[in-house]
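The numbers here are math on the coordinates, done by the rules we state, and not lab data. These numbers come from a predicted model, not from an experiment. Cβ atoms are built from the backbone, for glycine too; each structure is taken alone.
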Structure 1
Amino acid sequence: MLTLLQNRDETETGYEICSLLSRGTLKPKKTDGVWTKEYVWKSEYFKHFQPVAFIDTNDLEEAFHFHNIGRSDKVDNIVSSHRSMSVGDLVKTSKGEVFMVEPAGFTKVKTS
């Protein structure tokens, strides 16, 4: 079972975090002529995210598919309305691991 968390904070800070994460946790950065990726997630962002749905699978890609095509037999909504799973959302596993939805795939989020 996976839990989908979304940024439901409608304050200015919540919107800033949403904007920052809209392209994922890794941001291209050029240092001394070499392109690298800078990790932009901060653990303090967790407080802006709330659980919105439970998804009956342990596979991240399958969860994305189930949630976004509306498999009501696999998705148990916690809140009455929320958007589709998209870049910047978090998925928490039953083991407590947290992954961010990226433009392509998922990245494990540092929780400390």
Structure 2
Amino acid sequence: MEESKLNDQTSLGINLKWLIQIIVLAGMAVWGYFGLTSRISQLEIDVLRMKDSVTMNSEFRVKWPLGQLGALPDDAEQNMRLGFIEKDMAKLEDHVDTLRIKTVQQEQEK
């Protein structure tokens, strides 16, 4: 038997149909690989964005009721009005206390 050696004169006979199929298969494999890689990268980016949104939402959910992220202008106005109402209530309570004392004094005089 003749020993075959590979050198620069070696030729390979292949069917053209098989060559085209191999090229198409290789192209589809490369296209699929890069498609999957890009999809995985996009999903990783989406997960990072979601994590950031969840973190920001958690901070907002905790800090907003505590007033650490500021207040709405309506809240500031409401707080101001409540302050005035509290002052008025304090005056009215003082007035009621004064009237009670006067009533008690009048009853003691009788």
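Ranked on distance in nm of label points 7 Å out along Cα→Cβ at positions 69 and 93, which label among 1, 2 comes first with the largest value?
The maximum falls on structure 2.
I have -0.93, -0.96, -1.05 for log10 I(q)/I(0) by the Debye sum over Cα atoms at q = 0.14, 0.15, 0.18 Å⁻¹, calculated from one of the structures 1, 2. Which structure is it? Numbers along the way, then the final one.
Numbers: 1: -0.56, -0.64, -0.88; 2: -0.93, -0.96, -1.05.
The value was obtained from structure 2.
Comparing 1, 2, where is FRET efficiency 1/(1 + (r/R0)^6) of positions 77 and 101 (r between Cβ atoms, R0 = 30 Å, to 0.05) highest?
Between 1, 2, the highest calculated value is found for 1.
1, 2: which one has FRET efficiency 1/(1 + (r/R0)^6) of positions 5 and 21 (r between Cβ atoms, R0 = 35 Å, to 0.05), as calculated, at 0.75?
For FRET efficiency 1/(1 + (r/R0)^6) of positions 5 and 21 (r between Cβ atoms, R0 = 35 Å, to 0.05), the value 0.75 is produced by structure 2.
Identify the structure, out of 1, 2, from whose coordinates distance in nm of label points 7 Å out along Cα→Cβ at positions 29 and 61 was calculated to give 4.8. Walk me through the intermediate numbers first.
Details: 1: 3.0; 2: 4.8.
That value comes from structure 2.
One of 1, 2 was used to calculate helix-only ellipticity at 222 nm (-39500 (n - 2.57) for each DSSP H run of 4 or more, over all residues; to 500), giving -30000; which?
This value belongs to structure 2.
Mean count of other Cβ atoms within 10 Å over residues 53-60 computed as 16.4: which structure among 1, 2?
1
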